[in-house]
Structure I
Amino acid sequence: MARQNMAYLFGRVHKDPVIAYDNETGEYKYAACYIDVVRPPRDVGDDIKFIKHDKPMIMTKDKEIIDQIVNWKENMVVLVKGPLTTAQGTKTSYCPFCEEKDGEKHKVVNKGNIVYVTPIHVEVVKEFDNKLEATEYIVENKEVSNQILVVGTVLNDPKLITTKKGIQFCQYRLAINRKYTIRTDDPSVRTDWPIVKSYGEQARDDKIYLKYQADVLIDGFLQARTVTRKQKCPYCGEIYEWKDHTMELVPFAVEYLNGFKSKEEVEAEAQKPVEDIKQMLFTSGYKDEINETTESDLKSDDIDS
């Protein structure tokens, strides 16, 4: 299967980068920065009518790249090119009930999936004195502000969900073979595992046609969100909520390459419940007309809640 995994970010430096140093040698350990980007003005079915900003994280251990990032300041507009990267890391929260009881914050650490862009090219495009001017500039260039193109393999049967507002989205995880070797990473790590979140008609098609081990090409953008998670405190046993950060790949379009369901398979799956009902009615002695399920009927079915 072809290897493709490349993100392009044209955005505003949200805050001055975090630069970590080795305490003993004084050398760089890593650099991390959030980039304020705007998604291109194309409808993805999520019913968002306004200009939407996202703040994907970039992170690198490459000393040559850090040499450039170290000079970045808030509100600079920068260009970043690099692969979408996932890594196992730790996510920290603090139990509010412990603090209420004994005045001490207890740190609770869980393993989690960290998603970021590893830059292979960075450059400063323009410097601005304030956030408003920088934001206006990236909005003017929104067509190229937040883009990603990947080829990957579906790792689970997609799940279709309808929100309380009636918005449908389909979620599944991809395995993306690395096109570029990240020199500062473990050389045995050759695959990344991002979440894909498609909306509307694309979501319904993904639910119908995609399955485990199907290969897809996705043209889309990165969506960074804050989500509320629940955690049981190992110290006091109380359950509390905490804010986590996640990043997903949202398609403008999904091209099905290999291993997806054919129209014949989809129609056969749709026909099976009808045949089951016919069989049930036949064995019970009851007779009535059964309307055949067509492929168009499937477009609004299979909603998992």
Structure II
Amino acid sequence: MTEAAVRTVALTKRYGSLTAVDGLDLEIPKGSVFGLIGPNGAGKSTTFAILASIVSPTAGRAEVAGFDPSSDARSVRRHLGYMPDVLGVYDNLRVDEYLEFFAAAHELRRSSWTGLVDGLLELVGLEVKREAMVESLSRGMKQRLALARALVHDPDVLVLDEPASGLDPRARVELRTLLGELRAMGKTVVISSHILTEMEEMCSHVAIMEAGRLLASGEPAEIGDRLRGGHQVVVRLAGGEVLRYTVTGEEAQRDLLHRLIVDEGLPVVEFREEGAGLEQLFMDVTEGTLQ
């Protein structure tokens, strides 16, 4: 079983009569890009705030890198970088001063600041803005600066709440590339977004929430298989005829391909999986198809 970077058990948060998170059981594998998906009010931001030790749960518990945010917030903050949906950048500082401020807040050695800032600005593509005032940055640049801030202390886990909000198409492509680089560095990235087509390209795993409850969790293809009893394979024959099959697992795919080519002698020119896509998966799950 894959070791979890983040785990919640019966996690619950109530605000008076409102239940924002309702008995959430979640495991986020180490080294994954994990998408938390749901409509407004699903409980995503509240879950993130609990993981970041900003909000205490009403019941249940959470773990980040093996530490409980409620009882050991200091350890959690050493291992977790948090980027909320409200940027919170300080306009009256230069870009390098902004990152140095957070380096000091994390008690990093002053002698390391210059190299650290240089490396972070290069990573997020802001090296030419080192001496610019934060207030002069575009929204996309401020998003990148906020991500650099979350990386100042080299955390194992990144929690990013709507990081693509307000970004133009180029900035969104750059963000996807950057998240891939962070995963390659061994980081676990937990991200929320309303842009499901982009989540599909970025995420190795997803969880779908609605009204504070977890409806489904896992690799998107796995969830789709559970919904539809397998995944769809499209076969195109020479001449243009298209056949569709529902199979479960790689072994079944291999057997199907062998049967079509060897046993039946069909002129197969294309053999591929056809996913319903994350948007359709979200609609199917939130319609209550998956229990």
Structure III
Amino acid sequence: MPDSSHFEFRDINCPACGGDLHKFVGWRGGRAHHSGSGELTAIVRCIHCTHQYPNPMPFPKGNLDELYFDADKYFFGHDIEKKKENGLRMMRQFEERLGKKGRILDVGCGVGENLWAALQSGWQAEGVDPSSEFIRLGKERLGVSGRNCTLEEAGFCAESFDVIMMSSIIEHLYDPFMVLVEATKLLKNGGWLWLDAPNEDGLYMRLGNVYMALQRKDWVVVMAPTFPPYHVQGFNPSSIKTLVERSGLYVREINMIGAVCEQTGEKTLRKRAEYLAASAVNRLGRAFNSGTYMTIWAQKTV
């Protein structure tokens, strides 16, 4: 796992709206983590759009291969066959909304389950991912060929895709606005952007922060700026809508999904009890449209 020498901490404006006013909400990582993972990082909330983010932001000093290098460990617990089935389901939804098959771009394609599903479904498909290992494993295990680069580096022509998907990627981006501006440029008029993101203002996260406060800890449970899975953006329905529409797209739908994961590290009765309580809280949150994850459908209109 990278140590503090792998990060350069720099002050930034809000990545969602560009605002320069924020308030401190708590610490994350290092002493502010149940297993001591990562580096101590301040989490703030934007006064303008309510987005949460680390500030100063821990930018990697090297390339992203230094963070996303062990695919089997990073994707531990992921069911590949289930992800392939989900990819096929997503392709049916894209075709239904678009009214036809077309050309799709998967940004942050990982080991390529969605690329595999697109090709199986008769679509033309491209994928990009900054991790060379993820791209290599996609070719070896699924026979798909993504590009080892960022979206900005790929050099795709403007208005060349009918659909762009960003599954579990927006929360990892250090400059999500610039990436979405590029995605907007690459979409055809009437084309769709689909993305998902953690809802860091979901009921589970809010009560988790209260739980920390009741223990007299100045910690928060949102994001993971300097340890896997390296989430550096803390969206909620309001801030993700602000970001997407700021980039030039129109948000059509935001839906709540998601479950909670068991804690890592040594198994204890306390952790088991906390997990069961968190699962119950999340079920309640989803019932009141305040779950742990969001899916967002946005469209490029003339």
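If FRET efficiency 1/(1 + (r/R0)^6) of positions 24 and 160 (r between Cβ atoms, R0 = 41 Å, to 0.05) comes out at 1.00 when worked out from the coordinates, which of I, II, III was used? The read-out was computed on structure II. Cα Rg over 2.2 N^0.38 Å computed as 1.21: which structure among I, II, III? Here the read-out was taken from I. Here mean projected area of the Cα convex hull in nm², for residues 40-111 alone was derived from just one of the structures I, II, III, and that gives 8.4; the source is III.
Values in this text are rule-based calculations from the coordinates and carry no lab data. Given the structure is predicted, the values throughout are model-derived calculations rather than measurements. Cβ atoms are built from the backbone, for glycine too; each structure is taken alone.
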